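*Asks:* These notes open a run of structures that come right after.
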Structure P
């Protein structure tokens, strides 16, 4: 006795099962391909050219940054970004900003370079951003030439 299709009352044949199998997997593969292409298109890229080369000086770089004793405080509003660097005794520090990028964690489409200006105690930059999660990737240089790098997670109100 052969299996019957409950809707039409006709027997379920091998090609029916093969068509269902191929159709089901075609849907799964198509959805996976669409999601993979979307993920690759929005990937912000690599952080460094060679993680091996970067790892060779990581401990030395970190120790030099820690020796500065700096504390970095950031505040993000919808229209402004405030970056305050303080020294070991709590005094404001005015390091040179070598590179600053404000952007989303998941895509480079919204990346901006804030135009910081010194207000006497901190760096301030006008920004025009939407609500949600943002990252500030910043590279500073101290008076003695020590490079200070941070990636700071921020949340804009909204």
Structure Q
């Protein structure tokens, strides 16, 4: 059985609401949740923004998946931001983003990060889950929403 999103996500890595005025500010806040210290934050932030500059991670339906792979990054880390106000993300469907999943994976383990991105995409293909999650303004409630989705599958 493939890993669940809840295997990587905790309430401490959820910003609900995510107060950000633009994509960069959202990425700054979410990458801070993934970093152990200021130096690592700078490295992660640079890598995520560099990846985002190459091609948008706004996958549509109000969801973005900014991510990067780093050498010796250790275990996969995932953060979720539920935007207080939808953000322009230059998404493929030209719609603003309200759910931002930020991921940092290891350069040595491409399978884990790719699997997590696929799992998030699978979950976010469910309109009801997207809508319910976007309405959460508390990290614990947001995590519970995702756990409940798995329980009802």
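*Asks:* Ranked by relative contact order in percent (Cα under 8 Å, 6 or more apart), which of P, Q sits at the highest value?
*Replies:* On the way: P: 18; Q: 29.
For this comparison of relative contact order in percent (Cα under 8 Å, 6 or more apart), the top structure is Q.
*Asks:* Additional query: Given a computed value of 4.6 for distance in nm of label points 7 Å out along Cα→Cβ at positions 69 and 109, which structure among P, Q does it belong to? Could the numbers behind the result be given before it?
*Replies:* Values: P: 4.6; Q: 1.3.
This figure was derived from P.
*Asks:* When Cα Rg over 2.2 N^0.38 Å, for residues 53-116 alone is calculated, the result is 1.18; to which of the structures P, Q does this value belong?
*Replies:* For Cα Rg over 2.2 N^0.38 Å, for residues 53-116 alone, the value 1.18 is produced by structure Q.
*Asks:* Moving on. State the single structure among P, Q that was used to calculate semi-axes √(5λ) of the Cα gyration tensor in Å, giving 55, 20, 12. Provide the component values of the computation, followed by the final result.
*Replies:* Numbers: P: 55, 20, 12; Q: 21, 18, 15.
So the calculation was done on P.
*Asks:* Using the calculated result -9500 for helix-only ellipticity at 222 nm (-39500 (n - 2.57) for each DSSP H run of 4 or more, over all residues; to 500), pick out the matching structure from P, Q. Display every interim value, and only then the final one.
*Replies:* Working: P: -9500; Q: -13500.
Traced to structure P.
*Asks:* Quick check: 4.2 is what I get for distance in nm of label points 7 Å out along Cα→Cβ at positions 21 and 133, calculated from one of P, Q. Which structure matches? Walk me through the numbers on the way to the answer.
*Replies:* On the way: P: 4.2; Q: 2.8.
Corresponding structure: P.
*Asks:* State the single structure among P, Q that was used to calculate distance in nm of label points 7 Å out along Cα→Cβ at positions 85 and 101, giving 1.9. Display every interim value, and only then the final one.
*Replies:* Details: P: 1.9; Q: 2.7.
Going label by label, the one that fits is P.
Every number here is computed from the coordinates shown, using simple stated rules; none is lab data. Predicted model only: the values in this text are computed from it and were never measured. Cβ atoms are built from the backbone, for glycine too; each structure is taken alone.
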